Structure 1
Amino acid sequence: MARVLETPVQQRFSDIDPFMHVNNVAQQAYFDVGKVDFYRKVLGAEVLLGDLRIVTVSTSTSYIGQVRLYDDVRVLTACEKVGNKSITLFQRLVVGGQTLSESRSVMVVFSFARQSGEPVPAAWRESLLSE
């Protein structure tokens with residue numbers, strides 16, 4: 001696995017259920033915050049706005065512990081694999097060094113102009129796999 005990017009997450013009151021836990025939907029949003037930060041810092045802002053973009057096609061999440069109100073939550077994001085047309089990210093929600101949930105997402109490179117999947121550009125591949 002290449003570099004790991006750490007992103008702090010700001011909790012909102014609406015993220016919390018009556019038991020003072022961060023609900024699962026909000027945790028998925030935290031993973032998305034980490035993805036956007038990772039793409040911007042590793043691939044550049046154009047990957048979020050250009051013709052070639054990254055589209056999520058599969059996500060699997062394991063909830064290991066309870067994320068609570070007032071926890072200092074961090075999302076750790078790393079590129080686990082780069083295929084021909086796909087990218088796999090592995091992410092963890094960490095509080096105090098302890099992993100409380102983890103997610104693996106498979107994304108494809110998608111051309112909105114052509115409405116089709118495209119090979120991972122060489123420059124993206126290099127950036128994703130560099131340390």
Structure 2
Amino acid sequence: MKTVRVFIERGSDGDYSAYMPDDDNLSYGITGTGHTIEETVRDFKDAYEGMKEYYAQEGKPFEEVTFDFSYDIPSFLAYYSDRLSLAGLERITGVAQGQLSHYVNGHRNPSKKTAEKIQAALQQFGKELSNVQFV
């Protein structure tokens with residue numbers, strides 16, 4: 001089964017949207033919206049199921065896919081804010097708490113270089129965590 005990337009972004013109004021980019025060569029597109037990321041993902045998955053039902057009713061072939069959700073920086077920070085503090089993220093990424101706070105609240109957007117720095121640092125941290133073994 002094909003895996004499709006889904007982008008989750010936070011809008012200027014504070015709500016979230018999820019959408020599939022146009023490069024997946026599918027005969028359909030799905031979007032979802034919500035006040036939280038969880039609500040947005042649920043709405044997106046409901047829309048997918050609705051599209052599948054519509055195709056079945058119309059007798060059209062429907063390519064089923066799985067989803068790989070990707071976040072913009074503000075969405076990621078908001079989603080994980082109850083698990084990762086800004087102080088902890090500062091230590092992991094080297095990006096100041098104040099700057100991270102601006103990203104979370106939508107006052108600023110990170111540059112491509114800063115987004116890549118945050119992503120690389122978080123991925124490295126994840127690798128470190130995946131190697132943890134307790135005795």
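State the single structure among 1, 2 that was used to calculate helix-only ellipticity at 222 nm (-39500 (n - 2.57) for each DSSP H run of 4 or more, over all residues; to 500), giving -6000.
1
For distance in nm of label points 7 Å out along Cα→Cβ at positions 20 and 100, which of 1, 2 scores largest?
Largest calculated value belongs to 2.
2.6 is what came out when distance in nm of label points 7 Å out along Cα→Cβ at positions 44 and 84 was calculated for one structure; which of 1, 2 is it?
Checking each candidate, the match is 1.
Matching task: 3.3 is the computed value of distance in nm of label points 7 Å out along Cα→Cβ at positions 12 and 28. Pick the structure from 1, 2.
It was calculated from structure 2.
Which of the displayed structures (1, 2) returns the greatest value of Cα Rg over 2.2 N^0.38 Å on calculation?
2
For relative contact order in percent (Cα under 8 Å, 6 or more apart), which of the structures 1, 2 scores highest?
Evaluating relative contact order in percent (Cα under 8 Å, 6 or more apart) on every structure, the highest lands on 1.
Coordinate-derived values only; no laboratory data. Everything numeric here is computed off the predicted structure, so don't read it as measured data. Cβ atoms are built from the backbone, for glycine too; each structure is taken alone.
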